[in-house]
Structure I
């Protein structure tokens, strides 16, 4: 365990983002249906642009309203809340709830972290073929 802690300290934040995103994609690759993988891939590729255009809260609310991308919302909640709030995600909508309840500084930092993290997710879903049948439209 001590070597794991030391290893984590030696990694950059970007490396830790990549490692978490990779583990999420690999977990889905092993356990989720192809339909779930495609939905995750489609929404993950669109996520950075949606956050930039509409904001993090609006993007999460949109995904929740559509009833899609539960695994994507969960991964994003896990990563951003652990990094920016020091708390565990209690479900796929934990980040949305935190955005509603917390201050503007939290929203600003969470948005920046979500964009950086979602870029890794987008690359990994592409690399693992989750988006092969996607038309590429945003």
Structure II
């Protein structure tokens, strides 16, 4: 990861539903968004980042997760992240690392919900196979 360090995370909203009467073609779309970034008042080098993670199964159902990540880094990096968020520029290595963190954190909860509701898993899990 970059010079950012995850110091905490929490979920703020979880919503999942499945249509029990579904009988059609399965479509699945995943959307990950960074909703907000703000400086933590008590610290010059810590930010609170709000995110959303959604899996839309079309008519079958959906999963929506919102949460917060608390990240720390040097003051210049934090200032740059705040500026690039305001400008909607998400093409830096830091934003890639943040997006990967969101995927990791939200996917754990999504797997649990998918299992409980009988929804397909939203990403392909690694599997072992024998050498031929």
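No value in this document is a laboratory result; all are computed from the given coordinates. Since this is a predicted model, take the numbers as computed values, not measurements. Cβ atoms are built from the backbone, for glycine too; each structure is taken alone.
Looking just at Kirkwood radius over Cα pairs in Å, for residues 14-69 alone, which of the labels I, II belongs to the structure with the highest value?
II
Work out which structure the value 0.50 belongs to, where FRET efficiency 1/(1 + (r/R0)^6) of positions 22 and 86 (r between Cβ atoms, R0 = 41 Å, to 0.05) was derived from one of I, II.
Corresponding structure: II.
Suppose you compute semi-axes √(5λ) of the Cα gyration tensor in Å for every structure in I, II: which one lands on 32, 18, 13?
Value 32, 18, 13 for semi-axes √(5λ) of the Cα gyration tensor in Å corresponds to II out of I, II.
Have a look at I, II and say which one yields 28 for relative contact order in percent (Cα under 8 Å, 6 or more apart), as calculated.
Considering all the candidates, the number was obtained from II.
Given a value of -25500 for helix-only ellipticity at 222 nm (-39500 (n - 2.57) for each DSSP H run of 4 or more, over all residues; to 500), point me to the structure among I, II it was derived from.
Only structure I yields this read-out.
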